[in-house]
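Engineer: What follows is a set of structures for review.
Read the figures in this text as sums done on the coordinates, not as results from a lab. This structure is a prediction, so every number in the text was calculated from the model and none was measured. Cβ atoms are built from the backbone, for glycine too; each structure is taken alone.
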Structure 1
Amino acid sequence: MKRTFAWFVLCALWLSVRMTASAADAFTPEAGFVSLFNGRDLTGWCYAPEEKFDGKTAAPDGRFSAKDGVFIVHPKEPRLAQKIWTTREFPRDFVLRLEFRAAVNADSGIFIRKPQLQCRDYLVAGPDAYKTLKKYRPQDWNEIEIVVKDGVAHCTCNGELLTATLKVPPTGPIGLEADRGLMEYRRIRLKELP
């Protein structure tokens, strides 16, 4: 009986691991989009051009890591902001889509060629304009879409407007911020526009 139960537990554990791995590998971007995050490690991301994290599952300071299809932004006490950037710059107009999940009162940001769009637990960590979002799902996955056209970013969360007039420079990388609390990102993808 003990051997049968142990075998059952091992099979269940193996199945759980395979399902998690499959979930990380299962995401395929929409036609025309390319993934900026492979779901396994920090390839394509860096703190500075000379400090690339290709093949690494975590940044040296532990602020960012990758696991099971999720790009994790780890909290730090005392509070200390840190930014991670794509190793690539994006000079053409584009559409950026990603999903995020914010812990209670978490505060992060998405950098679009350097200027920052606040990405956080919107209903708690406002500004007030964001506290009225009706489609935001606290502590659940939400989608941000950023459309950059002619030097201006139009940004939405689950289809609701965050800002329509964020001015951005002619080129630059995409970045994520570690500031306060646990943040998770996934399905980070970009499509360049003609």
Structure 2
Amino acid sequence: MDAISLMMEEHKNIKRVLKVIRKLCIKILNKEEIELDVFNKIIDFVKNYADKHHHNKEEEVLFKKISEELGEKIKNGPIYGMLAEHDMGRLYILNLESALEKVRKGDEDSKVDIIANAISYTDLLNRHIDKEDNAIYKFGEKNLSKEAIIEVEEKCREIEKSAANRDIQNKYMKIIEELEEISKY
């Protein structure tokens, strides 16, 4: 398994959902009904696929190995930046959940908070993914020792195996397809 290629494929899956989020926000701007159930599926995807599954491999495996092997300048610079952006994304999702709950209870003004947090999340993640794919991952591939790469591969293989046992990958690929189908209209 090529762990970095796999993580880049996961980025493509995440970007597919980011496109759906944008379409849902446009519907809100056009005064169409807010699809709360669809937003709930998106939040499930973000929390469990993008964050727990994908970010886990980055934070606990790849970024940790890059930091250990390549030093404090990398750890306290680019890696710290990536981790801070993961946390910012989590904040946008928490705020999005709060806004959705307020709208569910009748607070029409919170529609703007749905749009603000959803679009902030999509903008952050699109830029974040670009930095990871084109800078961090390439830097890691180029500069990590063969032993470190093997260790990253092994740990990611274990994470993937555990996720496969829980059917995580299949579940969230189906959700992506459902979200894309729903957002066509």
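Engineer: Kindly point out which one of 1, 2 the value 39 was derived from, the read-out being relative contact order in percent (Cα under 8 Å, 6 or more apart).
Structural biologist: Here the read-out was taken from 2.
Engineer: If you don't mind, there's one more thing I want to ask. Quick check: 5.8 is what I get for distance in nm of label points 7 Å out along Cα→Cβ at positions 33 and 73, calculated from one of 1, 2. Which structure matches?
Structural biologist: Of the structures listed, the value fits 2.
Engineer: Out of 1, 2, which has the highest value for mean count of other Cβ atoms within 10 Å over residues 81-88?
Structural biologist: Looking at the calculated values, the largest one is 1.
Engineer: Given a value of -4500 for helix-only ellipticity at 222 nm (-39500 (n - 2.57) for each DSSP H run of 4 or more, over all residues; to 500), calculated from one of 1, 2, which structure does it belong to?
Structural biologist: The value was obtained from structure 1.
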